[in-house]
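Computed from the coordinates by the stated procedures, all read-outs in this text should not be read as laboratory data. None of the values given here were measured: they were computed from a predicted structure. Cβ atoms are built from the backbone, for glycine too; each structure is taken alone.
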Structure 1
């Protein structure tokens, strides 16, 4: 008797996702498939989101067309961070979703920063009890922050904290804490605890969103494109120049 063996292959679709990160002074976009980055573009030298984001996405579209890629979703960094940067990123992401009938994914900026920090420490011994504290500058001695363990579980809620020499003493007494992000440098003089470690040059990038975006897509954690808003934490306050208040803007 001849025995025949049949092999059945189950096709699992890989999600292709556009990621947009504009929450700080860095502007970046990336294209990923199944959590792996295919293409990226970034600008690290100060805020120019309003002029750079659209051209970057046009370049990405050329790559998509040339390689016959079908995009499945758009992911955007949702803050906290720069009010203007977040508005530009989210409005652009919504436009892409509306124009191409794509679902919207939201990735927290502090998680993106923590992923970047973990990647920077790859190959180094990290204490089992270590915490990661991303910090985004919120002016003066205030930062937007949260705490995560090395498995990216959030262990302290997101908040806007004013930093002084007593900040996080209870946590630091029991944990090694890595501080990073564009708000951390101004905290070095205030936070002098021996368990405080500062990582330089950690910025949120679209390439660091890819794995998180892929996980969100598989869970179908889609946001309402019409009503989604980023996490500002604080209301934007427009400041009017003193000369304009006094009606002196045209006087010399």
Structure 2
């Protein structure tokens, strides 16, 4: 199996510029683009499995890290939904070719939906894993106690403990407030492409009811939902990854 091609793409101008790490596997189209989650990177098990699938099937696969994540430059605490969306669009435009398949995990699901409506032509399809649409508002701010909200407003950030890493990470005021410019669940969402959602029913980070709110807003698109009984937020067990690859395989050849 050959290695994917490593690229570096500079996004933003002057003091806003950051260097984005990209891994590009050549192959047939449509290119399958991996959009990772909040504080995850392109070396995770699902992203690697998708790349290996592309190698076996001769399918083009594209992965990258947002700024402040993985191998990319920049500080995590400077990140916002708009900044990470800008980077995703730049990578897609530069490397993905026409009508890619967007595969978004958690926050990447939100980024995928935002990117789909900003692309010059619709994607061939979307596969969304526990899509955390509007998470900064609905799954963070709305659930934070008053003392945490107050600290964010006064000090500009709050350090949040996590089960996924030994150290807490910052939730910034800018992340919350800038995220409000990109909220989607208040109205209809149109992608112009088929959508397959994979959602664990034991997901504590993005409850399955949140995914159902998204389905209601995707009224004009062809939507398939796979609810995984016993599945958690990561959906990274062997059987979960098989479901992911089957979902992508179901979208890419149709395109």
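Before moving on, here are some points about what is shown:
- Given 3.8 for distance in nm of label points 7 Å out along Cα→Cβ at positions 76 and 220, calculated: source structure among 1, 2: 2
- Highest-scoring label, criterion being relative contact order in percent (Cα under 8 Å, 6 or more apart), among 1, 2: 1
- Highest-scoring label, criterion being volume of the Cα convex hull per residue in Å³, among 1, 2: 1
- Looking at distance in nm of label points 7 Å out along Cα→Cβ at positions 36 and 52 over structures 1, 2, structure 1 comes out largest.
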